[in-house]
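Participant: Each in structure tokens, the structures are laid out below.
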Structure 1
Amino acid sequence: MGNEIYFDNSATTRISEEALKTYLSVARSEYGNPSSLHGMGKDAEGVLKDARQSIARTIGDTAGGTVLFTSGGTEANNLALLGRAHAKPRFKGKTILTSAGEHASVKMPLAALADQGFRIVEIPTVGGRLDPEAIVKLATPDVILASVMLVNNETGALYDVPAVAAALRRSCPDAILHVDATQAYMKVPFSVKTLGCGLLTLSSHKIEGPKGTGALWVDPGVIRNRGLSPILFGGGQEAGLRSGTEDPPSCAAFAKAASIGFSALSERVARLTELRQRLLSGLSGDPRLSGVRANLPPTFAPHIVSLTLPRIKSETMLHALSARGVYVSSGSACSSHGKHGTSALSAFGLPDSDADATIRVSFSHRNTPEQVDLFCEALAEEISRLARF
């Protein structure tokens, strides 16, 4: 990677050497179809079983839930939302809660469900905080599902998901909680038990695993009560909930990245926290950066910092930094081809003019304090240069 400074780790991470070696090893040796009945098929099936158990351990699953492998976080979110809404005919037209500013892979399926007659209600997230009064008020008996991300992908806000779970338990007998933990996984400690969720989305390429692989964890009660229906139909793989031939090499590599990350979680969190503080100190200590505002939620994941620039559009700054080998983003990479990129910032409370001038810095445990210093210097120089225009 040379002298490049990659601060776009919330978009994707570089696959680790350990995960890559695992992928290659499984691809070369256990290359049978996991659904085949012969020995090679059984070997491949065993790889998937081990990967499921490994990932389940990293999320604190002690209840015997099911890890369904998907093509990524987007498919897992779609399966959770559409699969839950269509699980039972009596759910048609019921209410689904969500937090304002969700990722497009949640917002768009919910928009499709709204077109089908479901009632979609948003919990406000002004300032990066789930409104506790709204949670209690909106948790009515007709709610069948609540979908709330644990960490906002653009602001880094860490939401009080257990409060949503508690409200659902009190007031909504048919409701289950879906948590998109894509940005939280291996960045903040959590377990499915403490979250109180019935569905949980994970993504491989956010934690140094391969792209094109993700997972939806499903609570055993949801399986037992037939509370989730498939959205892909075919051979009935993945407990009948996600048809299609599985990819054992990618699943094994995903599990390897998760296992390594889980064992080093406390050290990684400490490094990310150090980098975050270094950035904030660098911003406050340089007069050239006095016009940059950090959008700081009250509780946060340490790897994401949202910065609003002084009258410079984010896209302009993104290209200017990129020309110097410094890589950040202007929001969710998954929204860069649509019109959903500023929704989280608007939900945070930023006006459109500020949202259009906001960049996202997202760290990896592999980044260094020296890279943060170099970023601050590059940012200061580009602000000074661009201000002249």
Structure 2
Amino acid sequence: MKIHEYQAKAILRKYGVAVPKGKPAFSADEARKVAEELIRETGNQTLVVKAQIHAGGRGKGRYKEDPELGGVKVVKGAEEAAKMAARMLGKTLVTHQTGPEGKKVARILIEQGMEIDKEMYVGGVVDRVAQRITMMACAEGGVEIETIAAKTPEKILKESCDPLTGLAAFQARKLAFGLGLKGAANGNAVKFLQALARAFDGEDASLAEINPLVITKSGEVFALDAKFNLDDNAEHRHEEWHELRDTSEEEPTELEAKAADLSYVKLDGTIGCMVNGAGLAMSTMDIIKQFGGEPANFLDVGGAADKERVTKAFKIIMKDRNVKGIFVNIFGGIVQCDVVAQGVVDAVKEIGLTVPLVVRLEGTNVEAGRKILKDSGLNVTPALDMADGAKKIVELAR
């Protein structure tokens, strides 16, 4: 689950992570009031107006309706902040992470300006090899960390957190010294890193990126930007998360699938996939690519799928206008092939079938399932196995 920068900073602030003073605004008038409040509080006329979307690269991004305007702008005074907010709100911001379609800006963050001496990068991830939370740091901030990791991986410092004690002080000092920080900046960075690690663990995050982490001339350390993703698997422990979710930023079909308890992720390809089991779903996408196709989605109907779930899954796939063919790949263990087959038939009869459909069934009640499809009168292409099904659907979709 992704959240906005201002929401991430509010969470970090609770754990003692130093962030600039700022508040969100949803209109130009609200932006003016927030700006006036910040100026009174800080005595600083310099403000930063930041578009809030679920994507990085906002500073380098450009609005479709206003190509001269980026997603992050420094302004002077409350009136200029209001004018900038009016320019940003309601427009579509395109960054390297949004794709060419971009995302509409419905909220902005007004923040105090800062005198920056250095920019760096720190972040936390779940390291599945070490099976621990790992904190990372790099002396080069404000750039794409993926580029540094690919070209100069030795520049990225790493420390794994003990599951019981978290990031130890000596580990935080090791990272701070590795960044070349001394004096007050070093001490503040140690506190910052330990607080960030506590926030990551305490909030069940899956990613926490501070890029850039800034050092002021007086040695203060601040999270100038914050990207914080929450692990959906821990949602049952955090009732407050529903208030953080911005459904306007999420794919409508993914929300619909979530409500139906289906694991669905929309992709950019043309072959719709309906599979039972996450491992089989991943393998199905791989084999489609092997035969020259591109999967349009990840969709796992689960091991205990009934007819209604299968029907719902099929309808969700059909809502994607990019889909040129559908591959149903079922290995019936707990789920029964005849149940899946009846769900597919019911869905097709209800909404129609305008693209090729290939079905591979194997496992529990497979013969009954194949008979249901054969007797349905629908234009369904059977497959002998996974490879046969993938090859057929790629060819038919073309």
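Participant: Of structures 1, 2, which gives 47, 25, 18 when semi-axes √(5λ) of the Cα gyration tensor in Å is computed from the coordinates? Don't skip to the end; give the middle numbers.
Facilitator: Details: 1: 35, 27, 17; 2: 47, 25, 18.
Source structure for this number: 2.
Participant: With relative contact order in percent (Cα under 8 Å, 6 or more apart) derived from the coordinates and found to be 12, which of 1, 2 does the value describe?
Facilitator: Working: 1: 24; 2: 12.
This value belongs to structure 2.
Participant: Same structure, new question: For mean count of other Cβ atoms within 10 Å over residues 180-187, the calculated result is 15.2, so let me know which of 1, 2 that is.
Facilitator: Details: 1: 27.4; 2: 15.2.
Answer by label: 2.
Participant: Separate question: Hey, distance in nm of label points 7 Å out along Cα→Cβ at positions 12 and 140 derived from one of 1, 2 reads 4.3; which structure?
Facilitator: Values: 1: 4.3; 2: 2.1.
The structure behind it is 1.
Participant: While we're looking at this one, here's another question. Ranked by distance in nm of label points 7 Å out along Cα→Cβ at positions 36 and 276, which of 1, 2 sits at the highest value? Intermediate results must be reported in sequence, preceding the final value.
Facilitator: Values: 1: 4.7; 2: 6.3.
Top value of distance in nm of label points 7 Å out along Cα→Cβ at positions 36 and 276, among 1, 2, belongs to structure 2.
Each reported figure results from applying straightforward, stated rules to the coordinates on display, with no laboratory input. Note that the structure is predicted; figures quoted are calculated from it, not measured. Cβ atoms are built from the backbone, for glycine too; each structure is taken alone.
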